[in-house]
1. Identify the structure, out of I, II, from whose coordinates helix-only ellipticity at 222 nm (-39500 (n - 2.57) for each DSSP H run of 4 or more, over all residues; to 500) was calculated to give -27500.
2. Quick check: 59 is what I get for percent of Cα pairs over 14 Å apart, for residues 102-157 alone, calculated from one of I, II. Which structure matches?
3. Of the structures I, II, report the one carrying the highest value of volume of the Cα convex hull per residue in Å³.
4. Consider the structures I, II: one of them gives 5.2 for mean projected area of the Cα convex hull in nm², for residues 46-117 alone as calculated from the coordinates. Say which.
5. Taking relative contact order in percent (Cα under 8 Å, 6 or more apart) as the criterion, which structure among I, II has the greatest value?
6. Taking distance in nm of label points 7 Å out along Cα→Cβ at positions 94 and 126 as the quantity of interest, name the structure among I, II where it is greatest.
Structure I
Amino acid sequence: MTSTLRAALTGGIATGKSFCLAAFAAAGVPVVDADRLARDIVAPGTPGQAAVAARFGPGVIGPDGAVDRPALARLVFSDDRARRDLEAIIHPGVYRAIERWYAELGDRGEPLGIADIPLLYETGREIDFDTVIVAACPPEMQVARLMARNGLTREEARLRMAAQMPIGEKAARADHVIDTSGTHDETRAQAARVLRELSAET
């Protein structure tokens, strides 16, 4: 058993976290995605799904029994209390799963593991990690990406961004920053630089 360097990757919505995580994975680093863990927690038949249905009503459950994520998003991004209630259902299970994942990495002797956690700073859990990487781009680029990727209006995009800590504040608090406003190759080069820096810490 060894001590695994616990690195968290975070940023804002549409700042390129998933691209950065894929770059780290392609380099052979073990990675885990909190969004995927969250989907598992509310999968059909789970206590999480039942809790979501009880709190938000049957309208957020599709005919296949899965949570209708767009319907749920429309509710929680327009209501702070609803968003906090959803986070209270999902976040504890996500962080428990991440803890188990790091324990498994330690058992395997992995020197580094990177967890993609979009709301790391918002949940106050940055203290659980040895180092934090932030994927960042200008807010106007976030808006443009959200409109193009999710088919949102400008107002809907800004509403989702407003539910998170401003990306500039996250970048200021990070140990490592990857600027994703350039080309994919430029972003990959920065991810490689961060990996070199993390390797020096292990």
Structure II
Amino acid sequence: MLEPVLSPLAAWESYYVIVGSSAAALTGLMFVVVALIADQQAARSTNEIAAFGTPTVVHFCAALFTAAVLSAPWHSLTNCAVAIGILGVGGVLYVARVLRFALRQTGYEPVFEDWIWHTILPLVAYVTYFAAAIAFVRHTMGALFAIGASTLLLVFIGIHNAWDTVTYIAIERRRLAAETETALDGAKGAG
């Protein structure tokens, strides 16, 4: 019977417990963000959610998946590399899909920072996964550091984007409340 490959993956166990647990907890918090979005008075399209909300959950889940993959008792580093490579390719394709939704939605005008955090940095993370998967067997330590950095980058992207969404909603709610109050005051003055 083959023994699982313990080294060098075993050295990363604590790292992925921390990062994976954080990604899982933050995924749960995204449900609160989605509830805030659903409760908001301003109508939002599914393209906006697909461009700016869902990717945050996907990135958290990618980090959680990576933590699970690198914590699994692999019998071969090649199998681990294949799983990470598939994640990298899938992530690149997903970022292209997010870009398409961001360009098609009309409820929000993305600024340069949005393009960086919603498309460029995730693309960097997923391309790095793919490149690390290719280098994994021959340059295992370097690949593990690249995968670790990409995983943490995805968690940071998710945190930034969730915070950005919540602050946007808070500001938008305040703006809508002020507009409603102005309209009501105008109606009272005319009546």
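1. Numbers: I: -17000; II: -27500.
Computing helix-only ellipticity at 222 nm (-39500 (n - 2.57) for each DSSP H run of 4 or more, over all residues; to 500) on every structure in I, II gives -27500 only for II.
2. Numbers: I: 68; II: 59.
So the calculation was done on II.
3. Values: I: 124; II: 113.
Of structures I, II, the maximum of volume of the Cα convex hull per residue in Å³ occurs in I.
4. Numbers: I: 5.9; II: 5.2.
Matching structure: II.
5. Details: I: 37; II: 30.
Across I, II, relative contact order in percent (Cα under 8 Å, 6 or more apart) peaks for I.
6. On the way: I: 1.7; II: 0.7.
Top value of distance in nm of label points 7 Å out along Cα→Cβ at positions 94 and 126, among I, II, belongs to structure I.
Computed from the coordinates by the stated procedures, all read-outs in this text should not be read as laboratory data. A quick note: this is a predicted structure, and the numbers were derived from the prediction, not measured. Cβ atoms are built from the backbone, for glycine too; each structure is taken alone.
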